[in-house]
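S.K.: Take a look at these structures.
A short reminder: the numbers here are calculations on the coordinates, not readings from a lab. From a predicted model like this one, the values you see are computed outputs, not experimental measurements. Cβ atoms are built from the backbone, for glycine too; each structure is taken alone.
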Structure 1
């Protein structure tokens, strides 16, 4: 029930508080949290005390606040993303051992790309595609793969929105994106340089689940000057087939063939 001047429910205000934390600002003061969540300080104090009591927010020694382990514990119970990560991880390790670059696993969530796993390359300077980071669907190779195998109505919904120019080579013309989606389905993978980060190429393939429905995208992120597509794609496709089989897909029907 809403009991605030803005009409927001208690749950909506709690979500705003928790959503205020991110990778760049993982902890903050009470007043900083109130500003980030755009809530009155008295409301923030009252809700934070409850959240601290239940372990969803932790208070550090200096008084700053951060998300608590209890929130992670509750989110992990029965999480589809956690199960997907556990299944995919051995196959992702094989990919990274072959390509020696960042290897990511991403899903579609509320119209954006959500990275649920990343194996990092220690030699890579790329600071992107972190676990729990989001990207616009049209500005990530993983997003284009996920969209290419999504139902037409979801494609229409995504492409009907304003499309942000994330990088100089980000595609924002829905007609051009649709042509690329058709090519991705025919080719079985995407490798478009610079659409999310100018200096990098994401090479991504689809992962399928039960009923041969798109479940995730498996991606290797490489410097655009070192994008060895003929070498990288087979490693990704082999791993994607393994993950898809483990998720219950029929590998005889779903997804790109090994090249």
Structure 2
């Protein structure tokens, strides 16, 4: 069953689904843009690796659970909460550093091996304080200070957006196309949950024809290929939660599609 949403499906932002969405989407972009770029360019799928401080992993989706284990096999509910006895223990979740791998795309000139354009699809760890954001911000600064174009795709409502110096209206999602010869100016495609994902031109060298990237079409293909309709229960509220003004709109939309 196709996605019921005209643009970005907010249910795909769930931390349980997003890693797969991210992986499939960057692969789909790479496959789609490769043919018009040949033979001058090739599209490489690269990865950024870092160790989280543990707390980031908890925020992504590992539940914070406390379980009291008692010697007694009987279950009693005391009227007043008390500390467990010395012979009892509490199982807690502690932050454990984990290796995080984030994929991104590089468009390379075949003759020279030079990176012409970088395409990033943001992950939740990029938009929260911690090692993930620090690693991404270092990469972002390095690309923006180099003779390389950069495309930054943000399909996540939660977290802190990447810095933009201009004053803009807040929107649910953003795509930034930062051409090397126009910086510090960049093209911003800002859109909300009710709107289709805008198409954008892929920046290359000045003498090249720039292909059009239809991210909306690619996301719909990913949704159907992965069978995400089988993994999503549309009777539940999406994670992260919606803003109040979107709750009625989404409820009406899902009822029209007989998903609620």
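S.K.: Name the one structure among 1, 2 that semi-axes √(5λ) of the Cα gyration tensor in Å of 36, 20, 19 was derived from. Walk me through the numbers before you get to the answer.
M.R.: On the way: 1: 36, 20, 19; 2: 40, 24, 17.
Derived from 1, not from the others.
S.K.: Quick one: helix-only ellipticity at 222 nm (-39500 (n - 2.57) for each DSSP H run of 4 or more, over all residues; to 500) came out at -8000 when computed from one of 1, 2, so which one is it?
M.R.: Source structure for this number: 2.
S.K.: Tell me which of 1, 2 gives 1.6 when you compute distance in nm of label points 7 Å out along Cα→Cβ at positions 14 and 246. If you can, show how the numbers build up before the last one.
M.R.: On the way: 1: 3.3; 2: 1.6.
Source structure: 2.
S.K.: Given that mean projected area of the Cα convex hull in nm², for residues 182-237 alone, derived from a single structure, equals 6.1, which label among 1, 2 identifies that structure? Please report the intermediate quantities before stating the final value.
M.R.: Working: 1: 4.1; 2: 6.1.
For mean projected area of the Cα convex hull in nm², for residues 182-237 alone, the value 6.1 is produced by structure 2.
S.K.: A follow-up question, please. Between structures 1, 2, where is relative contact order in percent (Cα under 8 Å, 6 or more apart) highest?
M.R.: Details: 1: 14; 2: 23.
For this comparison of relative contact order in percent (Cα under 8 Å, 6 or more apart), the top structure is 2.
S.K.: Let me ask another. Comparing mean count of other Cβ atoms within 10 Å over residues 142-149 across 1, 2, which is largest?
M.R.: On the way: 1: 26.4; 2: 15.5.
Largest calculated value belongs to 1.
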